[in-house]
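Bear in mind that the values in this text are calculations on the coordinates, not laboratory data. Predicted, not measured: the structure shown is a model, and the values here were computed from it. Cβ atoms are built from the backbone, for glycine too; each structure is taken alone.
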Structure 1
Amino acid sequence: MTQKNKKIDEEALAEAYNRALSLEKAGKFDAAAAAYREVLELDPEDHGGACVRLASMGRGETPLKAPDAYVATLFDQHADVFEDVLVDQLDYCVPLLVRQRIQALGLGPFKRVLDLGCGTGLTGGALRDIAEDITGVDLSENMVEVAHEKDLYETLYVAEAVDFLDDNDDEPFDLVVATDVLPYMGALEALFFGAVDNLVPGGLLIFSSETLPAEDFAGHGFMVGPHQRFAHSEAYLRDRLTATGFEIVEISDITVRMEDGEPIAGQLVIARFKP
């Protein structure tokens with residue numbers, strides 16, 4: 001007989017999480033770490049991203065990715081105000097940068113485009129007139145509902161990006177784009193191999209990533225940064241792409257967004273699948 005999942009004690013979880021946040025903000029990192037571990041015991045699926053916060057404080061192992069439950073919860077909660085916050089308050093313009101680089105390099109138009117982490121459709125909107133068919137995928141059901149209302153995509157799925165790439169058996173794409181997806185992933189092998197499996201020969205993978213000064217990585221390819229998002233070194237991106245079968249077309253240094261009034265450094269990467 002299988003044991004049913006234990007029901008989460010929401011009151012105890014909220015108390016532990018709020019206590020952990022308060023301790024973290026006060027700079028009491030050891031006590032905060034203990035409280036975040038309490039959170040993980042109460043909620044093993046980690047809807048609040050405790051493992052990511054532990055890593056950002058240097059009090060826990062760097063996870064291979066942000067928990068799916070955390071990412072879905074985070075974006076479900078912000079779906080209604082997502083674009084106002086991201087574009088108007090945080091100056092997020094990566095989809096427009098993608099469009100600019102595609103035009104500058106004379107790429108496209110595209111027959112089939114896959115927009116991983118499509119969110120509310122910012123990238124789909126930027127590419128709509130140079131794509132015959134766009135498929136959008138996002139882990140947040142609320143985000144997908146907003147994107148659906150815009151009528152930008154031929155097909156929309158609620159799914160985790162790598163899971164979708166593993167399971168998809170439709171005809172391949174000539175462009176896979178992933179804007180603001182890598183900040184919620186650490187190790188990228190599964191994503192890149194999944195992209196290869198879903199691209200036509202010569203197809204393009206375009207994505208954005210966040211980064212930090214080289215000394216912060218201390219020899220590691222990725223880490224959780226001070227804002228609880230993953231940052232990747234350029235050397236790691238180049239190495240993993242090459243190992244997966246991609247030829248790098250261009251890596252541009254960009255400002256991904258603003259955070260607390262400071263620009264967040266990142267890269268915009270264009271790579272071509274060369275079987």
Structure 2
Amino acid sequence: MFSQEIVSQYQMIQTSREKVAYLDTRGSGFPVFLVHGNSCSSEVFKKQIAVFGNKYRLIAVDLPGHGKSPNAVYPETAYTIPGYAELLNEIAVHLGIERFAVVGYSLGGNIALQWSQISDRIAGIMMIASAPMKYSLEAFEAYPKQEDAYGGSPEMLTEEQARGWMRLVGVNVDDPETQFMIRDAMRTDAQARATMVASVLNGKGFDETEIVKTLDVPLTIVIGKEDQALGIEYIKRLRSDVIELPETGHAICLHQANLLHPFLLSFLKDIED
């Protein structure tokens with residue numbers, strides 16, 4: 001879990017629609033937004049915050065209905081991927097950050113790509129355990145359907161369901177440091193999952209398979225070779241320069257932080273240069 005010192009640094013911000021919690025490390029270097037995934041929270045970046053929080057200005061937001069943020073007042077707009085991108089863009093403007101990188105974990109990578117289409121402030125994107133997708137039934141090529149998965153469940157998850165889902169995508173649920181992920185999944189507003197999935201299948205988003213072909217800022221995609229949540233061959237067809245980490249599942253930020261960090265540092269140095 002986060003230390004009490006880090007938890008105490010979270011602030012609440014009222015956007016034009018939703019109120020959310022965020023952490024700003026106020027590090028001396030280039031600003032970086034950290035965007036978590038579905039049924040997750042910004043705590044998934046705790047190792048990155050610990051290592052890079054002083055060197056870079058890391059801004060980690062708990063999306064509406066996730067983590068420390070209250071459930072959405074307007075779920076039909078807040079709980080879509082473009083809706084999340086619009087909210088984050090509003091926060092960046094409010095904080096007066098003119099240029100920044102975005103690091104997105106899982107669904108956070110998709111949010112980053114959608115964000116790139118509504119803002120010229122993004123200097124580069126790193127997608128971690130994330131797949132560019134089309135907003136249609138073809139989304140299942142990026143994130144394949146899996147039996148007993150609860151990523152789009154319209155019900156609040158039990159502990160058993162949360163553990164099962166995490167185990168399915170390669171999270172070591174017996175590791176004490178991952179217990180917060182189970183709690184995060186159980187805490188997440190069930191409407192967030194159901195609304196997000198429905199909006200993707202109904203075409204509410206830019207085609208990310210085209211975005212990654214034409215994006216005019218640096219893009220780095222890091223995936224685990226053992227990640228059952230992703231269509232790995234599909235991703236590699238889209239981008240030949242995908243970085244694959246060996247013996248790694250979906251929880252790269254936690255389980256393989258030591259392998260991830262050199263690539264993250266290289267990405268950020270390239271952005272700064």
Structure 3
Amino acid sequence: MKDLKGKTAFITGGSTGIGFGMATVFARAGMNVAITDIRDEELAKAEAELRKVTDNVLALNVDSTNMDSLKKAAGELGNAFGALHVLCNNAGIPGGGKVLETPDERWRNTHEVNFWGPLNGIRVFLPGMLEHGEQAHIVNTASFSGIHGHGNQSGYGTSKFAVVGLSEFLRNDLAKTNVSVSVLCPHVVDTPIIRALKGRVPEDTAKLITDMSVPAETVGMQVMQAMLTNEFYIFCDGTNTRQMLEARCADMMAAMDRQFPK
């Protein structure tokens with residue numbers, strides 16, 4: 001995309017955290033911004049903050065796991081702003097733990113929200129984005145936990161790996177169209193979820209998390225830049241994340257070299 005001013009963005013899970021960071025940055029860039037959540041109180045707070053930047057704001061209570069809820073939102077969005085140009089499938093929930101210690105309900109909930117939510121958003125909004133023919137972009141929020149299997153994150157991590165895969169295949173599908181794709185893979189962002197996590201871990205771990213944390217608005221800026229430059233992978237962190245990714249890639253190449261020596 002070359003110009004965002006006057007374009008319309010729809011952000012699920014947009015009332016707090018990364019979603020609100022994107023919404024704030026987009027609003028400042030002159031976009032029409034629609035945010036969704038299932039928490040009315042958080043939606044009202046976020047809408048009030050965004051209206052300090054622009055009047056072109058729409059706040060909707062939407063359950064991204066429900067196709068009817070998304071279809072209703074699509075109608076309201078069209079009535080308010082017309083064509084959609086930027087779809088941010090961002091709503092997500094945590095849910096880690098070891099594989100055998102994670103209950104079925106948590107497996108199903110994490111995948112329902114974190115994977116099926118973005119897939120539902122694509123199914124509802126992509127046809128219209130293709131039909132209007134203007135430059136458009138989809139951003140799917142995954143995680144660095146969807147790139148690198150570290151720690152014990154079971155339901156959450158596997159759902160985010162699925163989002164990365166979905167995004168890669170969607171990029172292939174849309175290669176010769178007006179719609180481009182990015183997958184957002186943040187590691188540690190200063191969000192309510194991360195703040196809550198710091199209260200449950202040892203002090204040294206909490207300090208490490210604080211040192212690695214990136215402000216949500218910084219992530220919003222990185223997302224906007226990726227949209228403008230058609231960058232597919234969006235990484236939001238520095239040294240530690242780079243080292244982990246380098247180690248993963250080195251392990252994979254070493255395994256290939258052992259099996260298929262040069």
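With Cα extents along the principal axes in Å, for residues 90-161 alone derived from the coordinates and found to be 34, 31, 21, which of 1, 2, 3 does the value describe?
1
Given 0.10 as the derived value for FRET efficiency 1/(1 + (r/R0)^6) of positions 178 and 202 (r between Cβ atoms, R0 = 35 Å, to 0.05), which of the supplied structures 1, 2, 3 does it correspond to?
3
With mean count of other Cβ atoms within 10 Å over residues 50-57 as the yardstick, tell me which of 1, 2, 3 scores highest. Display every interim value, and only then the final one.
Numbers: 1: 22.6; 2: 18.1; 3: 15.4.
Largest value of mean count of other Cβ atoms within 10 Å over residues 50-57: 1.
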